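Below, each structure is written out as structure tokens.
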Structure 1
Amino acid sequence: MIRLTALFLLLSFCATAQTVDEKLLKTHVEYLSSDKLEGRGTGTAGERKAGDYIIKSFKKAGLKPYPGQQDFRQEFMAKKGTAGEVKAHNILGYIDNGQPYTIIIGAHYDHLGKGDQGSSLKPDSKGEIHNGADDNASGVAGMLELARYYATNKKTENYNFLFAAFSGEELGLLGSKYMTEHSGIDPKSINVMINMDMIGRYRQDKGLTIGGIGTSTALEKWGPELGMCMELKYTLDSTGMGPSDHSSFYLKDIPVLFLFTGGHEDYHKPSDDAHLLNYNGMKLITNYVIQLVSHLDELPKIDFKKTSNPHANATRSSFKVTMGVMPDYSYSGKGLKIDGVSEGRPAEKAGIQAGDILLKVGDREIKDVYSYMEVLNTSEKGQTVPVIVNRKGEEVKLMLTF
């Protein structure tokens, strides 16, 4: 009887009315990934237009600027290759329910522009518009639908909501890092950060990667259980670190959830267009967030846990080996400054710490993030090499095994 009652309660919870508007998801994606926005390159006029659209959507739903901000835009400077520094903007919208804790739902809205800021995977594509429908107009569309839902559902949840559209993600998580350090946010006041990055290519054979579930006991339990009862095809990844904006929040000891439908042949190419997306799948994933938040709304503030190794199928990296560090992409000095270290990975085992500046790996000098990536691409698993780091002005030699 107890088991049947528990099953009935779970199924009843899964039967909550679905409220996401699939047509609006498509409308958002089609505008944000249209040629008129010219690929939403960081600090460009096209990205500014995308920001205007997001602000208009926030205002229409009834959101307000985040407390302490004069408007919805949060300006920061982003280092952009040979172009030097450009002005970029996070877009922050807030729903104040008068509660002590807040849930952050975020998605980056920048992309690669006309292929002139690096990272394009199509050879000789400079000058071609990279529309970024999946990466990440899809996540922004889901975030906007969630903002509309929570602002208009005539319910006062037990959490405030902060909706964040990040710029500078494609240049190294610059916007989310800036937000965590310059918004006056107390990490202890954040219940969870939910990051929607590339949710537009849901397929039954690949499914959805639900990342970050190991960052909280509550997420470990309800992340997979809700996916199961909603009949989502999914893969679980426990780590709080990854190649997207949730990492900036995990490094502040905030529980995170990362939703991602996987890489594909159009990733970082001009061919990532709106007509290739699965909008019904996007609706399913966005409703999954509503289901999860609805359950968190009935729980006390969730705990935070540090995580260790990520599952291999959750990474977009094609490197031969990994060190398990998160670079500080805003650092402009010599070497690679380390923002975070994953537990149980080669760097942590070698004694490398957050704040260290990586200067040398084996016989290779580390000048910047590009020489670091070259080392990852040419090293072999099981290889042991000396590494030199600058730790508070002193050079320290350590031994690292990939």
Structure 2
Amino acid sequence: MQRPSIDAQLDALSAGAVELIGRDELAAKLEESARAQRPLVVKLGADPSAPDLHIGHAVVLRKLRQFQDLGHQVVFLIGDFTGRIGDPTQRQDVRRQLTSAEVAANARTYRDQVFRILDPAKTRLEFNSTWLAPLTFADVIELAAHQTVARMLEREDFKLRFKDNRPIYIHEFFYPLMQGYDSVALKADVELGGTDQRFNLLTARELMRDLGLMPEVVLLMPLLVGLDGHQKMSKSLGNQIGLLDPPAMMFGKAMSVPDETVPEYLRLATDLGPDRVEALLSRHGRGELGARDLKEEMALALVRCCHGEAAATMARDEFRRVFRDHEAPSDLASIRVAEPTRLIDLLVSLKAASSLTEARRLVGQGAVSLDGERLSGAESIGPDTVGVLRVGKRRFWRIG
């Protein structure tokens, strides 16, 4: 494969990044890679603290795919050992330690998810228990000697906890050292991460240098804002679009993001090239493309990447049918009510509301209808009731 010039590669690989630490080093590594016909080892680590990845992770995964397309070797590292401690980054308190069984169960789901974006033929899957579990206590002491407590307390999260007299446990100090040791074990040339991983990745550079290795280059990518438009995308905050979300759900979630975040999603979370993205934004700026149409382009690209062109088109057409043409979804869940039941009780039993209070609130807001007619809450749903029950914008059931 004829690779672009070194300058062109640097420009492409750094595009969209917040920070590239070691640009000159990366240029030298790329030149040596071309000369020796040896692909660079490009690392991304992920602790299996939850079973599902989301499109916020896809921001970094897409950058990894760029390295693959240039002929380099990606190592997707599953932190099955570090995951038992948990990354203290941006934590105001100690993270609950996962059991080995929980970590293993979560890790099993990662393979299929990352290969929605990465090329399996150019990806090595590794588990850091391979080299971390065999370390002796003497090895751990030697590793700890490469870091000071003062340096650890420079971390913003630790600094705030120390200032507020909230506990910092010794095992949390080992997390960045273990993550750094991963890079030593893999002899990583480049490591990618979100901006929240800056401290951990710089620790890896320092550790590699201390141990006589060429330090890895660090490429920091921006954190994608979640569906709320304010906080970073996170499963724990419930503001995520999962890589395994069904096409219709993924499309619907994408269409719910605030209008002002659409340019960020287009640039960071889709596989549309920079020229295509800027052309869409330019048309939108000139009034040739409405906000809804721009958002549809973004949602279509997201679903296409994870599920393919046909699924994306079907998801778009279904969304239009339900939300533009106000028709019921084509794949409604059907229910039968055996005996007369208060509407608010039915909403709770369907998990459309978490409580009777919430059910009354939904009805009071006019969010509950039967065949398009708003319900007052006084209705009783029984065996003779037939129609499509709608709750809010996205929840439907066929009754009868």
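Laboratory data are not the source of any read-out in this text; all were calculated from the coordinates shown. Only a predicted model underlies this, so the values are computations on that prediction, with no experimental measurement involved. Cβ atoms are built from the backbone, for glycine too; each structure is taken alone.
Listed values, structure above:
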| item | result |
| --- | --- |
| P(r) over Cα pairs in 20 Å bins from 0, in percent derived as 28, 59, 13, 0 - corresponding label from 1, 2 | 1 |
| If percent of Cα pairs over 22 Å apart, for residues 25-144 alone is computed and equals 36, the structure in 1, 2 | 1 |
| Among 1, 2, structure where helix-only ellipticity at 222 nm (-39500 (n - 2.57) for each DSSP H run of 4 or more, over all residues; to 500) as derived comes to -9000 | 1 |
| Origin of the derived value 2.9 (distance in nm of label points 7 Å out along Cα→Cβ at positions 81 and 153; candidates 1, 2) | 2 |
| Structure (1, 2) behind the derived value 26, 20, 16 of semi-axes √(5λ) of the Cα gyration tensor in Å, for residues 105-264 alone | 1 |
| Read-out FRET efficiency 1/(1 + (r/R0)^6) of positions 129 and 305 (r between Cβ atoms, R0 = 30 Å, to 0.05), computed value 0.10, structure in 1, 2 | 1 |
| Winner on mean count of other Cβ atoms within 10 Å over residues 185-192 once structures 1, 2 are ranked, highest first | 2 |
| Origin of the derived value 218 (volume of the Cα convex hull per residue in Å³, for residues 273-336 alone; candidates 1, 2) | 1 |
